[in-house]
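Next up, some structures in structure tokens.
Each value in this text was obtained by applying a stated rule to the coordinates, not by laboratory testing. Just so we're clear, the structure is a prediction, and the values are computed from it rather than from any experiment. Cβ atoms are built from the backbone, for glycine too; each structure is taken alone.
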Structure I
Amino acid sequence: MPLIKRCIAEFFGTFWLVLGGCGSAVLAATFTSEGATIADNTQFPLGIGLVGVSLAFGLTVLTMAYAVGHISGGHFNPAVSFGLWAGKRFPAGDLLPYIVSQVLGAIVAGGAIYLIASGKAGFELAGSNPLATNGFGDHSPGGYGLFACLLTEVLLTFFFLTVILGVTDDRAPKGFAPVSIGMCLTLIHLISIPVTNTSVNPARSTGVAIFAGAELFSQVWLFWVAPIVGALLAGFVYNAVFADDDRRVGEREELVRESMKP
């Protein structure tokens, strides 16, 4: 598959992940209807909450992995690209084009969320995590410090990549990889939204922070460093402990794309 087509697939996949995941957090997580009441005449909440946002992130990856995963491998995340490279499933020469495509997709999606959200009267970038940004300290939803947030992102990205590498292994059952990956991302969000608002994806963090102001953007470095470290560790560990050493990088990259097919 030509690199340009794979990069376009990564752009669309990452756009959908940020629009669906961060968009659900911004637009639907705490939504209430002023006209809807229950018996005691209090406002009836319609928001999807943390569980709904977690599911939204998982569903974005699941749906796009089936839609374009057979074209690009369905990374939609610079950390995933680094982890697959470390696991000898992805060529180093394709890292930069993939990451640029992912970040651009995330930024365009972040801009779309900002435009939609700002269409409501009284909109302002308020609170500790406007536009579903990630953060630590004062910008951690639960007030967690730098080290706790760093450790959370490293550990969860490590296991995210371990799952990805495992379910896309040629020895794993075929056709179920997107389901496993999507459910894993859902679980990750259920664990860590209170800690960092959940990143495990540098593009996702960058795409919304760029519209949220300098203070939020100044914390994005953590959400590049920690997910990439976790992903590299997972790639090296999986390749050292579990990998089939008879496969070349090109063959493994093709197997990743094949495993994404229904």
Structure II
Amino acid sequence: MLADYHVHTPLCRHAGGEPLEYVAVARARGLDEIGFSDHCPMPGVGPFDDWRMHRDDLPRYVEMILEAREKSAPFPVRLGLECDYLAGHEGWIEELAGLASWDYLIGSVHYIAPGWAVDDPQWIGKFTASGTATEEIWTAYWHAYERCVASGLFDFVAHPDLVKKFGHRPPGDLRRYYEPAIAAAAARDVAMEVSTAGLRKPVDELYPAADFLKMAREAGVAVVINSAAHAPQEVGQDFAKAADAVRAAGYGETARFIGRRRRAVPLV
């Protein structure tokens, strides 16, 4: 009873494989649904970065996914978009929301300063630039993440503690960072993603941490299990581990989306 809703396409310029290849893996691994959610284009003239679709590619992206849906019927193929939250660009997300019949929009935080994404290996040295650098980065990241959740623009939010990707954590109880984002998710009724992508990164852990997941369950926040697949073989990868973690936190169901409406399905 699992679906994978965080799946990319070559249009983001750092993924491989065609939509039907991803669908084939989803079916082979026993998933009930798949949803595509490529990195959204950003406003303005010229490239924002080198790992998202160009603005002119958006119609082609929608066309690709709808074509895959038609060819895969009756297997459900959902249409989504992963949208970077940047303070001051909320109007762009609202504009994107009206450009297609999305099944869901994912909110994510990568950038905490212009030109600097916390998960980009070229900036890994920033975490050790000073004795307090990691704490400062975590503070900025979680502030942005709370604002992302509280914006109400998204159906669920991706890889909550992405900032730990390279294994850097500040000292002490990290729940102080998690609390505001979880409170915002509960207040806005926004679901959280449990992502197996972290198992493929240097940190070698699920996103989010077990403490975060337990706190989210206690706050009544819904969850969805995803892979952030950038290659067909990553679809549904390590979902058994993710399901075990979700159950251990006290969850008995996961979320599904269609037409930007959420429903719960049993986690079996």
Open item on the list: Using distance in nm of label points 7 Å out along Cα→Cβ at positions 6 and 94 for the comparison, can you identify which of I, II gives the largest number?
Closed with: II
Open item on the list: Matching task: 30 is the computed value of relative contact order in percent (Cα under 8 Å, 6 or more apart). Pick the structure from I, II.
Closed with: I
TODO: Given a value of -21000 for helix-only ellipticity at 222 nm (-39500 (n - 2.57) for each DSSP H run of 4 or more, over all residues; to 500), point me to the structure among I, II it was derived from.
DONE: I
TODO: For mean count of other Cβ atoms within 10 Å over residues 70-77, find whichever of I, II sits highest and give me its label.
DONE: I
Task: If semi-axes √(5λ) of the Cα gyration tensor in Å is computed and equals 32, 19, 17, the structure in I, II - done: I
